[in-house]
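Read-outs throughout are calculated quantities, based only on the coordinates presented, and are distinct from any laboratory measurement. Owing to the predicted nature of the structure, the values given are computational and were not obtained by experimental measurement. Cβ atoms are built from the backbone, for glycine too; each structure is taken alone.
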Structure 1
Amino acid sequence: MTARRIERILPGHRAIDDGDMLLWRALPLSERVSLGPFVMLDHYRHASRRGIGDRPHPHAGIEVISYLLEGGVEHRDSEGFRDRLGPGDAQWIRAGRGILHAEQPTGGRHGLQLWTSLPPAQKLIEPAYASFRAAEIPELQCDGARVHVVAGQVVGQMAGQMAGQPSACIGPMKTTTETVFAHVHLDAGAQVTLDVAAPELGAYVLDGRLAIAEGAPVGPGALVVLGDGTRVTLSNAGDAPADVALLGGAAAQGPILFGGPFVMDTEERMTQAKRDFASGRMGRLDGVPF
């Protein structure tokens, strides 16, 4: 197995920081637009019931992946799906040709919202929805580390009676493009070595201080882009627990054009998505669009 080394460290920027909500955006950045198929990485924490998507709004051309570390949210959309998510739960929305949804927090939250760009041939696919409870998401338990694998495959060395034995976890979320997404929790002083075969891979620091391989420690809000290889060693470099999101996969296909909540590959498709929303072809939710 070849060890992955740090290729680049990209500091996220504070898209919102108003005393109630802190939202770090680590993708897209001027230095890098995508990592694997991921084209947006928002990491948020807020104390009130205010949300970032609590009013009905559209998406098209992407998959929306949500993961909650703390708190809860109620979901509803124009396809008729209704759901409620709690700590450790994950959600997948294939927006495709277009969908409207709204997310109403039940209180303070801490979590991630991620977008993957659908391949050009799948940009206008029919919308779909799925959610995964914390109990359904497989976990690797290593010495001082817990790895929850939401999507893709992660291999780690087991602790306890199975110490030293490699174990593979495959996440229940099936995305359109090859994708890896896992939440790694490290106790103070803990270290874990994982094998992840994704063509592109990065580590985003949610909390604590993280060291990768022989690199200097990085703190919350940083996206560490890793080089070629399969094996990655994560070390908690602080005195408190650390949380990290591992994410990546096959590179995004085609041009990536952003238009608010839409991500398309051509200007023509972007224009059509905006028309479809305005005309109601993406559906309606609470009278939107008017």
Structure 2
Amino acid sequence: MSHSGILTLLTDFGLSDPYVGVMKGIIAQVNRSLTVIDLTHHIPPQNIHLARFALMTAIPYFPARTVHVAVVDPGVGSDRRPVAVALGSDPNAPMGFLVGPDNGLFSGVLSQYPALEAVELTESQYWWTATPSSTFHGRDIFAPVGAHLASGVPLQKLGTTIAVDSLVMLHSLTPQRTKHTLTGCIQAVDHFGNLVTNIPASEVNGQTWYAVVKDVTVLGRKTYSDSAPGELLAFVGSHSWVEIAVNQGNAQSVLNLGIGDAVQVILNQPHSSQGD
């Protein structure tokens, strides 16, 4: 069975401490020929929701069989399970693997792609140490397990099989649709303060539309240049979700909104002049 030899890392560790470098050192001791790619280490501390979104949107851009190690783990040291998950529908050709805590971090990916198989990481011969730290499973469990998996160790050898439907899911509100409205919520706030909703592009493509948040009307545009500097706009972002932004500004600060707050999209209807 061929493997990509690619391993990605996503954490909330930042880069001012040696934590990420230590994880890479462990990976190199398992297999120094692996290609290790940093997705991001600047997830805000313990922000599982943003990590969920970042991982979900990154997965499609990697080759089959890439191993994604993600560690945003406020429950480290508790009874939350360390897991590895194979993605896809073909047992002979998984599209990729996830390694990390079973705390909902993987629920965005699992809402887009089926889980083929999952194991709880119980086989300590694939850990860095059989007595892992209660605060650094990224070093002691997830990094070495990810490296072994990317090097060709079968998923089944890494632990005890668990039911894929037992994996923890963070259920973002499913957008509710009527004839002319979509009601959803903000699922992520990016570095620029853009508010990424859970309303997919497919719901608005080819239609005239606008968004309403906090009784403020935000016109649907194609791109930033269709609005004046400082103006609120709504558009389909590169992630293929409806976003709300401020041209050359920060929508989160302007609107004082965050993850879970409600957003409504109005389709093919005249808009009022309020608040835009």
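Matching task: -1500 is the computed value of helix-only ellipticity at 222 nm (-39500 (n - 2.57) for each DSSP H run of 4 or more, over all residues; to 500). Pick the structure from 1, 2. Working through the options, I get structure 1.
Structures 1, 2 were shown, and distance in nm of label points 7 Å out along Cα→Cβ at positions 219 and 251 at 1.6 was computed from 2.
Source structure of the calculated read-out (relative contact order in percent (Cα under 8 Å, 6 or more apart), 16) within 1, 2: 2.
Out of 1, 2, choose the structure whose coordinates give Cα extents along the principal axes in Å, for residues 67-178 alone equal to 48, 38, 17 when calculated. Traced to structure 1. Between structures 1, 2, the greatest calculated value of mean count of other Cβ atoms within 10 Å over residues 35-42 is seen in 1.
Source structure of the calculated read-out (mean projected area of the Cα convex hull in nm², for residues 11-58 alone, 4.3) within 1, 2: 1.
If mean count of other Cβ atoms within 10 Å over residues 51-58 is calculated from each of 1, 2, which structure is the one that comes out at 17.4? Of the options listed, only 1 reproduces it.
When volume of the Cα convex hull per residue in Å³, for residues 99-258 alone is calculated, the result is 162; to which of the structures 1, 2 does this value belong? Comparing all candidates, it corresponds to 2. Upon calculation of volume of the Cα convex hull per residue in Å³ from the atomic coordinates, which of the structures 1, 2 produces 122? Of the options listed, only 1 reproduces it.
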